[in-house]
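Next come the structures, one after another.
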Structure I
């Protein structure tokens, strides 16, 4: 036990909880109502009635959206006791009920969590009592002219709860404190308002009806708790129907995309990694053709149940992406861990008997899979899915029934040469419209080829940087010729039009659908490291690494290229400008690589004309 305690103590969240527990327990000892033991028998009956009410409400906690959020109404009783009998008496009710809860929940909740909960309630009650008296409230019968004191006290009780919980989640989750506080208030405002109203009603009932008033309010709150449970169950069932694919029992496409967005946000804000796998049943059409679609649906259901059974113990999110294609999100799994799991799943599927598998080339059920781990170059879900899909189809092209990892596959040189040739034909359109943009695109492409070697990019990233550099300004095809070739300063409206070329370029590529992986470079090469760029104002690692690299290359070429009626910088001047803007416009690390590359190349080739 001592060893476990020391391990937990090193965790910031546990240290915070330990400090709260020590402070809360010390405050309880200091404020304990020592006159409690001199109460009359009738007072003891009421005391035990309060304890019973608190315990009942604690045992009837109910869930409310969002997922994992629990509420109970025991605070209404504790606050009513505070208003009528004082903080010391309320702490005594809390103390005895907490001891009983330790024995009730001994198999489900650890002792230190009970202590933490008790300490938090203690601080909330004492803070509320102090604010109640500070606002002019008096313990005893309900006084309407002191309504502000009741509301202020209840607000302070809720505020301390929000602060306590927000600080804890801020320490353990690394999410912005403001976002956590706003989230707690938004999700719990109903519970806080309910507590206020019920506690005030109970104060009035205790004054006139005593024990019967407590019994009445307890019955009402229990019925409300039961109703909320039922409502949540109905809500959960409706949500499940909306989110579950009825054929396979896995999550459906829409829910998968929603959760993938959430995991991407967690990666950015909390630095939590995850891996994504796209799976596709091999030769499923052959099975459908041989046995018919009803039997094919049964195979999908069988495969879906198998995937679900294997994913649930790991809390992976498995979904049917469409047809015979499936997706698995593996939170906190590195690429190696994810590859081990998917390969294990593949072998399990291979060795699971099923009728009619003789029609398959492998003689068993099999799937091909594409796998990747999220990194700083992935900025949206479509890019992630597209990358995993490309790895998946490479696995299929290599004979199926295998796992391919994005970025590790070999890209045939002839494929890259073909893509370059195809995109060059599109860029050549600029020859008749704006020869500067054509020559600029070719030079940026040339720099990108060199920088891919400098950065030692894998084949996929090398291809993306080179092709993205070649076609990064394709959206300028939508800009009128007279604006592109204007020799005087652009008007504000014209400048806004020029800035839209990144979005138009994205639309052009999406229309063909062939080079979707290049979209981040086309759309984001004018984003700045400090967040002052366009079109989205992304900053630092929110911008994919290759787009940050292209921004430097693009800017350097723009500065060092001669154009009529415009100033041109030498290489040295341009490098000094990049140094000056490092950390504001440009990524410091990538700027360092580029500066070193240009300086080395310039030193080696001193005869090169500086303004091509």
Structure II
């Protein structure tokens, strides 16, 4: 144990409820929480400020332990003059509750042996920051990697690969229609932990100091600047009505209590709006019921129930939607039933979060460009990453400039975007998919800190048609609340509004064909049911999907009284969609070209109203005439019976 004769301090009883290093009236309170396996000889190490020179090392004695928490209060020192760490057994660790971690800097040069913990006085000016508080069902989530989002030299960002770089891209996010940015791990993770052969853990699913933003993601590569830059990013996004969600990864040794404290810390001190963390059932229950997180969006694998919170702030995110949508998209047999269910899938207490691409799967462009993974650059003999990609290269393996292949791929991409944006739940976009970003067929670029993982912003111009289509779809979704209701459809007319809230259709109207060979179906959403959720009544939507390689006809229900169906948009470039509506009474339907989606919107039509009015008048006239004839007939019959009776 190192000693410093000049350092004078007094040890007093600590407060185990104040974890971390906290300034108290009578000194600095130090409290460290360990799990049961870690409870060994433990001491506090004080360093001369900004150095690794040990000024003092003070052991925690047995009377300083409260369960798995050791604590002491030091009187006579100031954290302005010292940094600190803890020694647990033979291992030196940083404080899991430290507001600042010194020693981090350039990405890829993280050395845990150089890190020290430090105190911090927060003087950031939030300027009356207000959280947007967008309903999860109304959200459009944009999932990104802080470094990869703007690191490419064509990003047109000055502070590349940083929190400030995201701030510079706010206008882009607004143009796209994003309501929430989700950050892959952006706390101080150790990208070198456990990595070999010069590789780094680019994604951040590794050991970490969870209480502060990653210094390498700040422009000046300095701890205090990282804190201010992150908070500035959040504040500016909030000013533009965009929320911030953070993804967290904890290994099995992290205690549930620490996880919840960590979530609270980021929500309270950094004003984030959501957390995304895959947790076990018991931890999910504790988080969903935590009063500090009652207005925070909590996204995880899934929630079976929610008995404590009433704000519908829970999100269910897993690969189920992605896998089903990909199989249906490429025309696999027996997928109609599953896809039709996912179109309407919702929960009373939680909102599904749907995605078709993610960091550990093919991007959407690679999904239609590669039939097998190509992870050779990871130097693991292409054995890493998932094998079940449910992808199809559309006839050519890899990125190509062949016009016919590119045209078909873009049609498939438009179909995929329709599946994502026209289903119930909340869409989550993997950054770059909106303009066809590719990882060169690598479905597991966890160690690729290079152009494989960075977004290629040149593709916005090259694939502008796709980009504009995605923007249109996001806006279309926002304009039609019936596409993202707060509760599940009941598939019947439970409020007697005229038609079911949602209905399925296939070759026959009002019927879903789930035959193993079927690859087409449609849904109708009845706009009047928006009133149930205190939203304005909307026009009806008819959404038809055909992933067959031949044209298919689907039965078309009536658009409503005084209305007819109008084609809103289709993914078929030549718009060969044929709609039989007004003048075809018995065989009304829609004929879809191969592998295409079409969306119809009901619309009032004066000619239809006139026709219906004329038919109603004619029906009334006929009914009146029949009534008069029946009345005359009955009078004659009564008269005749009367005469017969008198005779």
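A value of -7500 was derived for helix-only ellipticity at 222 nm (-39500 (n - 2.57) for each DSSP H run of 4 or more, over all residues; to 500); which structure in I, II was it taken from?
Derived from the structure labelled II.
If FRET efficiency 1/(1 + (r/R0)^6) of positions 181 and 381 (r between Cβ atoms, R0 = 30 Å, to 0.05) comes out at 0.25 when worked out from the coordinates, which of I, II was used? Matching structure: II.
Each of I, II could give Rg and Dmax of the Cα atoms in Å, for residues 333-580 alone, but the derived value 19.5, 64 comes from II. Among candidates I, II, the computation of volume of the Cα convex hull per residue in Å³ that gave 230 used structure I.
Using distance in nm of label points 7 Å out along Cα→Cβ at positions 77 and 357, single out the structure from I, II with the greatest value. Let's see the in-between values first.
On the way: I: 5.8; II: 5.1.
Of structures I, II, the maximum of distance in nm of label points 7 Å out along Cα→Cβ at positions 77 and 357 occurs in I.
Among the shown structures I, II, from which was the value 1.14 of Rg/Rh (Cα atoms, Kirkwood Rh), for residues 29-372 alone calculated? Could the numbers behind the result be given before it?
On the way: I: 1.14; II: 0.99.
It was calculated from structure I.
Bear in mind that the values in this text are calculations on the coordinates, not laboratory data. The shown structure was predicted, so the numbers you read here are calculated from the model rather than taken from an experiment. Cβ atoms are built from the backbone, for glycine too; each structure is taken alone.
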